[in-house]
Structure I
Amino acid sequence: MKILAVSDHVVEMLYSPAIAGRFSDVDLVLSCGDLPARYLEYIKTMLGVPLLYVFGNHDLGVHTADGRFELEPQGCLNIDGRVVEVKGLLIGGLEGSMFYSERAAYQYTEQQMRRKVWTMLPALLWNRLHYGRFLDILVTHAPPYRIHDAADPCHTGFKTFLWLIETFRPRYLIHGHVHVYGTGVAVSTRYQQTRVINAYNYQVIDWAKDW
């Protein structure tokens, strides 16, 4: 099982026919937000695999030339506040960033994010009874508190995500939101039993080997 995770920045190589050859062994695509709908639709079409996504704080949609408003990528699955089973993996999603401005979309206070997680509890508990585990992958836009985050209000991570990791022990938490420029910046961090990965631009995760 190979997973292509994307977030925040349109990568020219992924938005070209080259994607079909270079990523032909990818089984699943996960988007962590702040990406155009048509970009995600192109990736899904070229790879022919399921694409799951959450929205980021800059996902405002666009008006197309024919007058339509386009926000949600067609043929892709929005997993915000949901837990789904895809190709044998249990995957949950939580959109948005920490609240910082009335003008941006998909923002939550810590308390609001905690309430979103509470609505997922029945599905997580059902997974534990049915599959013997709560969750394999959590897809978020924002990072957990003090893991890959920053000190400014916009890019501060959620403490709720730390609790979720500690309680439900997903194998991966994959996020975006924090842009990475240059080398020497951590994009993969182990926290307890969970690997936290920043998918800015893109990351390829090999479920069998990357652990």
Structure II
Amino acid sequence: MFTLWFMGRPSAGKSTLASRVEDRLVEMGYPIENLDGDEIRKHLHPDLGFSREDRRTNNRRTAYIAKLLNRNDIPVIVGMITPFRDSQEQARDIIEDEGDFVLIYVKCSVEAAEERDPKGLYENAREGNIEKFTGINHPFQEPLNPEIIVDTEDRSIDEGVDHVLSQLESRGLLEEQLNDDYSFSITQTEEQELTDRLKDLGYLDE
């Protein structure tokens, strides 16, 4: 079992990439659970702010949820800024008790992230209207040893998804899943040979 932990600056493309990878894994038959960072904060951790310690607590709680899901054979996707290296490694330490931890760094420069920021958060942070905004008035530490790097300035989302899946396959983390509605085809010759064989064995009436 595994957890895919997508991390990166605000507006780097984490949620979009994670959602598209989720779609592809669901198509392959994986019962994936997506722990989106914004949704987790809103519904499970509304008591937390954005100080370093609160971020660490948020990451630790989320990692523990992922661990429990992995323990029950449910693969997990997490999309979370995770700006501090100690929190990145803390998540790894927690989850690896029950499953493989794959840190995916969704890489993007501050300038590019600010250009694509739909809510104008970067601008507001630069104007002093938002405190502790990652990459502007609060630190962001790039991971030292991520398993996968997706540079969203160099790759399209589709290319990023393909890259993530190919890396997971090369690591032996993806196995063929069988859905209830799986199907297969055989040729007419193969079908006739099978029918004749079943008749010879007495399983089918002449």
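Quick one: relative contact order in percent (Cα under 8 Å, 6 or more apart) came out at 22 when computed from one of I, II, so which one is it?
This value belongs to structure I.
Between structures I, II, where is mean count of other Cβ atoms within 10 Å over residues 41-48 highest?
I
Given a computed value of 44, 19, 14 for semi-axes √(5λ) of the Cα gyration tensor in Å, which structure among I, II does it belong to?
Going through each structure in turn, the value belongs to II.
Which structure, out of I, II, was helix-only ellipticity at 222 nm (-39500 (n - 2.57) for each DSSP H run of 4 or more, over all residues; to 500) derived from, given a value of -7000?
I
When you work out mean count of other Cβ atoms within 10 Å over residues 25-32 for each of the structures I, II, which one comes out largest?
I
Going by FRET efficiency 1/(1 + (r/R0)^6) of positions 73 and 113 (r between Cβ atoms, R0 = 35 Å, to 0.05), which of structures I, II comes out largest?
I
Given structures I, II, which gives the highest value for distance in nm of label points 7 Å out along Cα→Cβ at positions 49 and 153?
I
Bear in mind that the values in this text are calculations on the coordinates, not laboratory data. All values reported here derive from a predicted model rather than from experimental measurement. Cβ atoms are built from the backbone, for glycine too; each structure is taken alone.
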